[in-house]
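Each reported figure results from applying straightforward, stated rules to the coordinates on display, with no laboratory input. Note that the coordinates shown come from a computational prediction; the quantities given were computed from them, not determined experimentally. Cβ atoms are built from the backbone, for glycine too; each structure is taken alone.
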Structure I
Amino acid sequence: MSSMHLNHVKITDPFWLHYMDLIRTEMIPYQWSVLNDKADIIIEKERDADYIPSDKSHAIENFKIAAGLKKGHHYGMVFQDSDVYKWLEAVAYSLQQVPDDALQKIADSVIDLLAQAQETDGYLNTYFTIEDPKRRFKRLYQSHELYCAGHYIEAGVAYYSATKSQKALDIACKLADCIRAAFGDGKGQIQGYDGHEEIEIALLRLYEVTGNKNYLELSKFFLYERGKNPDFFKDQVKADPNKKPLIEGMDQFKASYYQVHKPVLEQDTAEGHAVRVTYLCTAMANLAYLNQDEKMLEVCHRLWDNIVHKRMYITGAIGSTVIGEAFTADYDLPNDTMYGETCASVGMIFFATNMLKNERKAEYADVMERELYNIALSGMALDGKHFFYVNPLEVVPEYSKKDPGKSHVKLTRPAWFGCACCPTNLARLLTSLDRYAYTIHDQSIYTNLYLTNQSNIDIDGQKIRIEQITNYPWEGTVQFSIHTNQAVRFSFALRIPNWSKTYSIFINGERHTGKIVNGYVSLDRQWNDGDTIVLELDMKIHLWTANPHVRSDLNKVAVQRGPIVYCAEGKDNGSDLQLIHFTEQTKFQYQFAANQFNGVGIITANAEKMKIDSQWEQTLYREAVKQEFSPITLTLIPYYCWANRGENEMLIWFHKK
């Protein structure tokens with residue numbers, strides 16, 4: 001059978017290039033200054049909790065102390081190291097897109113510092129090296145040791161791939177070998193796992209780069225061991241002579257918070273901390289692909305279906321409660337007290353990507369797209385220097401300020417967090433966008449994302465270039481041009497998004513009538529130099545309703561155009577957004593506004609707003625009265641743009657008369 005490889009994807013899309021340039025020129029330097037405690041900013045707690053440290057980052061300083069270059073104590077969360085690792089991973093992807101000698105010199109200095117901080121046996125963790133070396137691997141449900149190790153290994157692999165830095169890869173291998181020596185079912189080894197999944201993802205990436213099967217087997221061990229002994233964490237606490245917790249407040253969480261309530265093969269619903277769940281699923285999906293593990297893939301199917309069809313918001317957000325940043329129950333999707341952590345949606349993109357390796361189903365790419373254009377972009381301000389941890393669907397400023405149960409729902413994006421996992425996670429996601437655009441299966445290339453780019457493909461040594469040009473997500477026309485030295489046969493599969501009710505495909509100007517199979521239309525033919533494909537998607541404005549079991553959204557509708565979910569802000573529409581109703585006569589108008597939010601599509605609608613008569617001023621309850629309405633012109637903006645103009649109300653779900 002002939003071989004097909006995707007060699008390189010260069011993104012030139014104006015929409016996404018803006019964000020990638022913003023990350024390269026603003027966010028990466030800004031985050032570097034924060035990690036070095038040089039930024040003049042206020043660091044906020046992501047919610048009201050005394051134990052969250054928020055005076056400074058101290059992350060680079062921690063490594064200097066661990067390396068013996070400075071004296072002092074560790075500061076920050078026990079997993080503070082991971083902020084540096086995710087920053088380094090983002091730098092690696094950025095260097096692949098745009099070489100930058102000055103930035104690479106800084107990153108090389110970080111690699112040198114990490115090598116100095118790494119212990120002789122390969123162990124690398126500043127908290128335990130500085131503060132508590134005797135507690136190494138002894139309180140795994142809190143320590144995040146393997147979580148941090150995983151984030152370095154991912155960064156080391158990415159940096160090696162971008163710069164061929166052998167030192168970066170050697171640190172990763174030494175660290176993985178240290179973990180391999182400590183964990184397993186052999187004599188004297190720890191038969192357990194970390195409280196926060198991540199090492200499983202990293203070990204598989206390290207295996208793919210090095211070909212060392214020991215790393216694949218160790219990832220498999222962690223995944224299959226998880227949940228076999230639901231009391232593993234409790235047993236560790238009993239055996240630990242030091243009773244001081246590493247993170248306050250975690251003793252309240254049940255086994256399901258850590259996904260250890262059952263062995264993974266027996267789990268059928270998404271339970272517990274949402275980011276942990278998505279990282280677990282990301283690793284399981286990749287192991288299923290690399291090991292052809294059908295049982296593991298079955299679990300991925302069950303958890304995917306449960307999340308996407310019963311526990312995910314229309315924006316792609318996941319995590320219904322601030323308590324444990326967790327899933328709750330099927331259809332329990334409150335809009336104002338939810339969590340919807342940015343990192344959880346980043347994790348869903350990782351999960352979807354690895355499911356696409358296993359199966360040719362556009363549903364995975366549909367979810368990836370929903371997460372990208374809504375939650376991922378919502379997680380950062382338009383300046384690239386302010387960030388959301390939580391992404392709600394409904395906000396009333398006074399309630400966030402006065403209700404302790406909504407302290408996590410911020411009104412504008414803070415400059416940084418005491419727990420700063422989201423800003424660096426966003427940076428590494430968006431700088432690696434080229435990794436998500438296409439998937440190769442046998443002799444087929446599947447389009448997952450529509451964005452202007454040039455892609456180089458190798459088929460049996462023959463080099464082919466595919467150019468994609470589009471003004472997506474504002475327009476639905478996507479054009480592809482094939483460039484090849486000689487005729488070549490392969491299948492080009494176009495994703496038809498689930499929101500596009502109609503579509504048209506033209507090959508060299510002639511309409512093509514192909515069937516949709518699992519969300520793709522496959523164009524299998526012999527291609528010649530200069531051949532063109534044009535895909536036209538339906539960009540009509542659509543009203544979406546939720547499953548009737550979602551009590552928060554009953555008799556309400558949300559507005560979506562293309563992949564973008566829209567919201568109303570008080571800035572445009574005044575207060576009491578909950579009084580707005582759509583009617584049968586409501587018409588929607590779309591217009592691109594080049595001078596707003598760096599250029600976005602704005603929707604206006606003739607809606608109605610319920611009047612509040614004077615009797616309500618001194619009355620909380622009264623007999624049902626006829627509601628009266630007055631006409632209004634409603635302005636809707638893309639959800640990801642909200643909270644860029646100061647504090648105000650925001651709403652996604654509207655009443656429909």
Structure II
Amino acid sequence: MAKRLWYLIGGWLALAAPSPLRADHLVGGDLTMTYLGKPGLFRITMNQYWNETNNTGDYSNDAQQEVFVFSRRTNTFMNSILLRQTHKQPVTYQNPACARANRLQTVEVRFDSLFQFDSRYTDPEGYYLVWERCCRNGSVMNIRNPAQTGFVLYLQFPPPTGETPNSSPNFTLAAGDYVCLNQAYQLNFSAQDSDGDQLTYRLVTPWAGYTNPAQRRGTVISRSSYPTVVWQDGFSDGAVIPGPAPLRIDPNTGILSLTAGQTGLFAFAVEVTESRNGHPIGVARREFQLLVTDCSKTLLSPPVITRSGQPVETVTLCDTDSATLAVPPGTDYTYQWQRDRANLPNATSATFTASVPGLYTVVKSATGGCARDTVSQPVQVIRSTATTVRFDSLLPICEPNISPIMLTASPLGGQFTGPGVTGTRFDPAIAGVGQYVLTYSGTDAAGCRFSARRTAIVQQPVRLTVPTGINLRRGDTVVLAASSSEPLATAVWSPSNGLSNAYVLRPGASPQQSQTYVLRVTTPAGCTATAEVPVTVLGGVHIPSAFSPNGDGLNDTWELKGVITLPTCEVTIFDRWGSVLFHSTGYAQPWDGTHQGKPVERGVYTYQIRLTDQPGTYRGSLTVLR
């Protein structure tokens with residue numbers, strides 16, 4: 001109760017305060033609400049249209065507006081929502097001279113705010129937003145006492161906290177247009193619905209509401225209904241703007257049409273009903289007014305749109321290109337370019353650069369006054385579908401001195417360019433070592449350029465340096481000392497058994513048996529080179545440094561473990577003067593410390609063991625003990 005009382009007091013104070021605003025310049029407006037993806041969260045928007053000519057109060061400079069939410073079933077006041085001005089722009093007229101002559105200077109002003117509906121909003125019959133203000137333009141002809149009659153903007157919506165939140169219909173921007181007397185006219189009053197609901201349109205009697213010159217603003221007082229305006233004599237719901245073809249609206253498209261039979265300023269309202277699965281769920285209303293003026297009976301010759309000096313009917317845009325369209329310039333005429341029959345802001349010169357696909361027309365108007373306008377034949381601007389270009393990739397070329405490579409691309413008819421390119425071939429020998437960008441380009445059937453690029457990489461052959469062959473005794477380790485002319489190349493040895501690391505150029509090798517290791521290196525560009533390193537593993541030979549041929553049965557012979565398996569080895573023993581004391585091929589019978597049947601003296605002797613079936617010779621000293 002306290003909250004409601006606060007709103008009532010605030011409303012009375014606002015009404016009691018002096019207002020510098022002039023209501024006779026309000027043209028129309030509408031309300032919308034957009035669901036923002038979070039339960040109960042919406043953007044509330046009010047669009048207003050004002051005529052700023054000689055508007056000293058300038059309604060459109062209001063910093064904020066207040067709208068009220070009521071329950072449909074009980075008309076109970078629910079909330080007050082404060083909307084702030086966020087946008088203001090002039091409405092473009094297709095004939096500025098005629099608009100100025102009739103004191104038309106309309107602006108669109110937008111007020112909006114985010115609002116979170118709470119858990120109270122569950123009534124299945126829904127709710128409505130309402131905004132009231134007095135008063136209307138005193139020049140309106142079809143309403144009695146328009147300067148004493150208020151405006152009502154109204155939006156009805158389903159429960160905003162339900163399982164399927166709904167965005168209301170959003171009316172298109174109102175065009176800055178007027179109607180020429182006895183001339184057929186159409187105006188787009190359609191709306192967009194982001195939920196895909198069915199929209200149905202009808203003309204309705206504008207509401208006057210409960211405001212008046214003494215109480216200019218609406219309040220939180222609940223209402224069961226809102227009174228309508230009172231038509232002047234000769235006007236009615238079926239003759240809002242009378243004439244050979246009175247004002248009508250297409251119920252399915254929202255397109256207004258008429259042929260007016262008298263001049264003046266006329267107010268009207270459009271209501272759009274939003275239905276889902278055949279059931280109405282919301283209603284939005286737009287208030288507006290339309291000027292009917294007596295245009296000159298002299299018909300101007302229609303302008304002809306050209307491109308590059310030639311008349312055109314269709315223009316194809318390539319990729320991000322634009323097209324400059326033109327009509328003959330002159331000081332006696334003004335032009336208004338349109339896309340899809342909608343006036344384009346600030347597009348009033350004799351040329352226009354079109355970068356967006358659409359149907360372009362030009363309205364030609366006399367600069368001297370309000371003559372009957374003419375419209376050019378339309379020019380359809382379309383954007384060409386981008387041509388798919390296939391330019392086969394080029395593998396790295398690891399040897400410059402090879403035959404030229406055939407280049408392949410589509411669509412046919414293009415041209416290859418780049419270093420080393422002749423016709424459809426790339427010659428690495430001509431290009432030389434390096435990286436080269438090759439281009440395939442051309443013009444498609446629509447006249448649009450296409451192109452694709454590939455990089456050709458030409459490298460010198462990778463040079464590897466490896467040992468020619470390595471011998472080692474079983475159990476020993478040797479380094480496979482390889483090097484590459486390409487320092488960034490990766491290395492892989494195979495097989496990997498017996499290697500300390502199979503992925504470096506110089507691994508340690510300790511194989512258990514003879515085998516050939518294969519090194520493969522790969523450059524960052526993908527070029528490869530291989531080399532082989534044979535490794536021979538020698539049998540292990542144990543050579544004692546002394547023995548005692550004294551007949552005690554211990555170490556009586558010089559045993560050479562491992563040599564016995566080498567039948568072709570040569571074992572030779574020398575005395576201190578180099579004379580041969582013992583020689584054998586094979587070592588089936590070990591030396592017993594005798595020479596010519598007699599024991600040799602105690603002392604130091606030298607030996608030589610040659611492994612004739614594989615590389616390797618062993619030399620050393622041998623001590624004979626007694």
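Computing FRET efficiency 1/(1 + (r/R0)^6) of positions 438 and 558 (r between Cβ atoms, R0 = 30 Å, to 0.05) gives 0.00 for which of I, II?
Numbers: I: 0.50; II: 0.00.
This figure was derived from II.
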A value of 1.4 was computed for distance in nm of label points 7 Å out along Cα→Cβ at positions 182 and 198; which of I, II is the source structure?
I
I have 55 for percent of Cα pairs over 19 Å apart, for residues 414-525 alone, calculated from one of the structures I, II. Which structure is it?
I
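For structures I, II, calculate FRET efficiency 1/(1 + (r/R0)^6) of positions 158 and 478 (r between Cβ atoms, R0 = 41 Å, to 0.05) and state which one comes out highest. Mind showing how you got there, number by number?
Details: I: 0.90; II: 0.00.
That would be structure I.
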As an exercise: relative contact order in percent (Cα under 8 Å, 6 or more apart), calculated from one structure in I, II, equals 8. Which structure is it?
II
For mean count of other Cβ atoms within 10 Å over residues 270-277, which structure out of I, II has the highest calculated value?
I
Starting from the value -10000: which structure in I, II was helix-only ellipticity at 222 nm (-39500 (n - 2.57) for each DSSP H run of 4 or more, over all residues; to 500) calculated from?
I
Taking Rg/Rh (Cα atoms, Kirkwood Rh) for each of I, II, which is largest?
II
Here distance in nm of label points 7 Å out along Cα→Cβ at positions 38 and 126 has been calculated and equals 1.5, so which of I, II was it run on?
I
